[in-house]
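As structure tokens, here come the structures.
Derivation of every value follows stated rules applied to the coordinates shown; laboratory data play no part. This one's a predicted model, so the numbers in the text were calculated from it and none came from an experiment. Cβ atoms are built from the backbone, for glycine too; each structure is taken alone.
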Structure 1
Amino acid sequence: MRARPFLTVSLALAALVALLFIASVFVGRGGELLFGRLRAIDAIDRELAWLILEEVRLPRALLGLLVGATLGLTGAALQGLLRNPLAEPGLIGASSGAALGAVLVFYFGFAAGAGLLVPFGGVAGGLASLGVLYLLAGRDPSIVTIILAGVAISAFTSALTSLALSLAASPYAVYEIIFWLLGSLTDRSMDQVRFAAPFMALGVLLVATAARGLDALTLGEDTAATLGFDQASIKARVVIGTGLAVGAAVSVTGVIGFVGLVVPHLLRPLVGHEPGRLLWPSALGGAALTLAADLVVRLPLSGPEPKLGVVTSLLGAPFFLWLILRTRREAP
């Protein structure tokens, strides 16, 4: 009986993601459709349409799918691991570390020489933050220690990012850094997709292998150990997987917040409260939310396009405040 709602929700989300992906490929600025140009008699116009589809729309849609799925799944995993409904991928410092790594590439001017150095810097920053987390937390860290170490790393890397902004000699570098930090899928290429996808896939697989262990941890750490689950292994897979996946995602899109917080909360009443069952629906829900938000930013016909990270924050911040108020009311 419990598998039926899970399967129904998963299939519905998969269908929604497929529709949004197709819309992301074919819908442009102001809702303009690409179908007309693809059917055009003029060969030049048709060739231009295919070029737009392959080099602009398809990478944008693929990144929306991959990044959204990564943020949704890792958010659900962290909420299960930390047993905290307010946890999200930025909590362990992966997002801020990846942001700092990419910002340093902009700051020192390396981005002008090779575009792929930006995502490389982001992944390196995420992995460096992860290494510092383990140095601070120790070999067998408690959940509270992981949270405190993650908060410390996030604060420190955010401060270094602000320092780089304040000391940047070129106003153009500041402009690029700020707009990258706001988060966007615009003007991304297939090279960036190919670079980031393996890191995201490896991170997601690591997190997914901890699904049963996360279910056991809901019964308490002592009970999970009694059932034969290695707590250190579960924590390591979730934290390392999140660091890899989120670091790669942030390295190519900038910071896109609140997806990992909002999606698991919306889906938990539908699929059950076991963290393991929530992982894949959250991945689908995260992809759907990111693709939908990216379609929203294309609606304006004139003026600059709003940044995706701004839209997700406008949606997520009120939801976050509502969660805090509800948690306070439910506290004994």
Structure 2
Amino acid sequence: EVSAQVMAILADETPRVERVSIDEAFIDITPGRFAPEDPLLVARRISDRVAGLGVTCSIGVGCNKTVAKIASERDKPFGLTIVRPGTEQRFLAALPVSAMSGIGRSAEERLRRMRIYTLGELSRAPESTLASIFGVNGERMRQRAQGLEISEVTSLDEEREVKSVSNERTFAKDLTERGDIEAAIALLGESVGRRLRRQGLTGATVTLKLKYSYGSGRTAQRRLPHPTDDENIFVAVALELLDNIWQDGMHVRLAGIGMSDFDHQGGIQTDLFCEIDDRGAQSSDRRDLSVAIDAVRDKFGDTALSFGRQSRFNN
């Protein structure tokens, strides 16, 4: 559950999230391409948000996966290491060959026998030596050791059609009051709305999910008459669904909200009684406020601006 929350934080920053394991991922925050800010600011914001979940993370920032991965190992458990463009070779040269992924104990021992102990020495090794250890990957290993690897972060969402955008949270203390549960749903909806707008998606199906303190859970779902990326609309629907799966006295351990059904080809009927924009999407008169809040948070961080409901969950 915590892993899912961390991955959701990463997805808030960029559509390019390549999950490697339960606790590791590569993300592309190239300035002007997938993120509007200096990577250092993005990395600090991620670190602060993950810390808010009660766990630590180590972040490495570099121009390719090899450099970023090695940088993330430099200052655990709560470190942030930046390798600026043009400094890759200097950063890598003195590190042991074992610092680079893909070099296991067997390869390390063979390199040792050839008096190759550091990545700098690996980057200068004869082609025949590298071929004898790494085969056809010998030249690629040299490029990685030089910091010259060309790698791309591939999001799973780009490999297959996006099916849903959702966010959920497990609470340190069960929620029992309706006001707290509604505030939690609204807070989660803010994140979902922000991600929908960032990815240019409008969903037509709202899903509300609750898990209770005794382990079971339930979901409720409703299809909207018009797709939307406006949390002011879909959160209101989720709050209506709450009565279907929660009653007074029930303890809520986890809440989640999601939007799906992004394929609107075939036409959306217009409606005289709600505002439909040129995308065929429904929006409220508060959507402009949501967009403005997105911009403030993108520039100054998630904590720069928040609604009062956030204070219920700060501790």
Structure 3
Amino acid sequence: MSKKIFSGVQPTGNLHLGNYLGAIKNFVELNNDLENDCIFCVVDLHAITVKQDPKELKNNIRETVATFVACGINPKKSIIFSQSSVPAHSEGAWLLSCVARMGWLNRMTQFKEKAGKDKEKASIGLFSYPVLMAADILLYDSTHVPVGEDQKQHLELCRDIAQRFNNEYKVDNFFKTPEPLIQKEFSRIMSLKDGTKKMSKSELSDLSRINLTDDKDLIVNKIKKAKTDPLPLPSSLDELRERPEAKNLLGIYSSLLNSTMSKSISEFEGKNFSEFKEKLSEVLAEKMDPISKEIKKLMNEKRFLDEILLDGYKKAYEISFLKIKKMHEIIGF
């Protein structure tokens, strides 16, 4: 059975290995499945919940598209567009916010984490972000959404909003309730400097992450300097519980090779980190260096990237406009 898949990536610049293994690599596999209809959105409206430099944002939108293409997403098979170019996303978010409930949003743990102790100073956009995410998904009758652990709660909220709208306006199945697509055998990618923290572009040290624009030499240098512990590589999964850096590096190796952690552990058990890091650097450079070169090449082809966005906008606008039009009729506008 064919799947209608929607997913988005924020254009925050410096996409890194965590973004690739956690999302984009999976997007490519979904795109390559002939039975899937995929929509990949550059979610720039979500990005402005945090202050952005306008010139950088424009460049980051193009860089996100370049990254999609460089990693192997075919823009002729999938729809690629920027969220802000399609007005239905903003309007849909408002219409859905009138059926969503404050209590539901108050339970969102990601808002609590991002807003910190002083919630009064957080923007309304940061608070209502999950309603916009629901609009993104529901406008396209998406059946499946690739999500990580940190977004599962938002997808549950999306399903609640869809059901509430359907019930309140007595329109059975007008909004589909999408299912999550969760990667199997995927390890969350953590900082190269601290295995207890998620890999992030906001971390001050560039040595904490592998950027998708890093060249081969930089990748090798960063892995060489990655934090480890003094023990040899473990012989079982149980031994990794108290060894976050070993777990992270083995997870990266396994994810790159579409392998299991158990298989990687059996390959390197008892060996020292220098030997393992050499092999990990080799695999990383082989997989990531061509992507880095292609991103840099595409960033010099702005017209090509803008044409992808324009083509995607036309297709996304047509689908979403019809959904909004039907919402107007249902609501009584």
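Values for this structure:
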item: Which of 1, 2, 3 leads on relative contact order in percent (Cα under 8 Å, 6 or more apart), largest value; result: 1
item: Structure (1, 2, 3) behind the derived value -16500 of helix-only ellipticity at 222 nm (-39500 (n - 2.57) for each DSSP H run of 4 or more, over all residues; to 500); result: 3
item: Ranking 1, 2, 3 by distance in nm of label points 7 Å out along Cα→Cβ at positions 98 and 306, the structure that comes out highest; result: 2
